[in-house]
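Asks: Take a look at the structures listed below.
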Structure 1
């Protein structure tokens, strides 16, 4: 599933966050039947994400900045960590291909599973609560 519009990425992230919450709810309740919502949120926020939640355009822009040793214009540590992980994967793979395929690699990377959602617990909680309240 290729996504180019920022809104599409947000919708996908929102659904994946809610899915992670419900999967965590099942997992946590197996071992601690009276776990609080906070405990479930903490567990869910630490899970791996199904993909990187970034548009191709932003990934390309930030990978380009990092490859030129420029400082990223970001203050959010989670986003900074996400772009550095994308860049790390990109640099691992780009050595083995010709120039014309470099950005195809980037498209593949952003669709791969990510080590985390790159969200703090409060943001994760907000996404879950807003989504569930809207249903």
Structure 2
């Protein structure tokens, strides 16, 4: 069961990284936060769904109980397929929402904490005396 959990966590993390990285790059190129998140979800949905379908199809024979010894692995395969479907849906909906909330919170908090950050001393702009 732990193997299935690790596999699902890895896939969910990969999906999240794909979405957030694309959104951050779009924001750096001048898009608004909302437009960047919508573009990221639109452009990265296909690779995310294709990965989910490929993994689910790979687990399907085991989930159906085909082959020798599949009775032992059948519950794991069923749990992984269910986790794949739910993590994909959550990745495409929940991750952009959490990113937007955390980014807004960071932008709200940054000016309030700016006074706690020590600034480097200004460069000496005087001309040398020689």
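Asks: Where does the value 0.65 come from, among 1, 2, when FRET efficiency 1/(1 + (r/R0)^6) of positions 52 and 68 (r between Cβ atoms, R0 = 30 Å, to 0.05) is the thing being computed?
Replies: 2
Asks: Let me ask something else about it. When FRET efficiency 1/(1 + (r/R0)^6) of positions 44 and 116 (r between Cβ atoms, R0 = 35 Å, to 0.05) is calculated for each of the structures 1, 2, which structure yields the highest value?
Replies: Across 1, 2, FRET efficiency 1/(1 + (r/R0)^6) of positions 44 and 116 (r between Cβ atoms, R0 = 35 Å, to 0.05) peaks for 1.
Asks: From which structure (1, 2) was helix-only ellipticity at 222 nm (-39500 (n - 2.57) for each DSSP H run of 4 or more, over all residues; to 500) calculated, if the value obtained is -21500?
Replies: 1
Asks: Here distance in nm of label points 7 Å out along Cα→Cβ at positions 12 and 36 was calculated and came to 3.5; which of the structures 1, 2 was it taken from?
Replies: 1
Asks: Something else now. Of structures 1, 2, which gives 31, 14, 14 when semi-axes √(5λ) of the Cα gyration tensor in Å is computed from the coordinates?
Replies: The value was obtained from structure 1.
Asks: Given structures 1, 2, which gives the highest value for relative contact order in percent (Cα under 8 Å, 6 or more apart)?
Replies: Biggest value here belongs to 1.
Just so you know, all these numbers are worked out from the coordinates, no wet-lab data involved. Keep in mind that what you see is a predicted model, and the values were worked out from it rather than measured. Cβ atoms are built from the backbone, for glycine too; each structure is taken alone.
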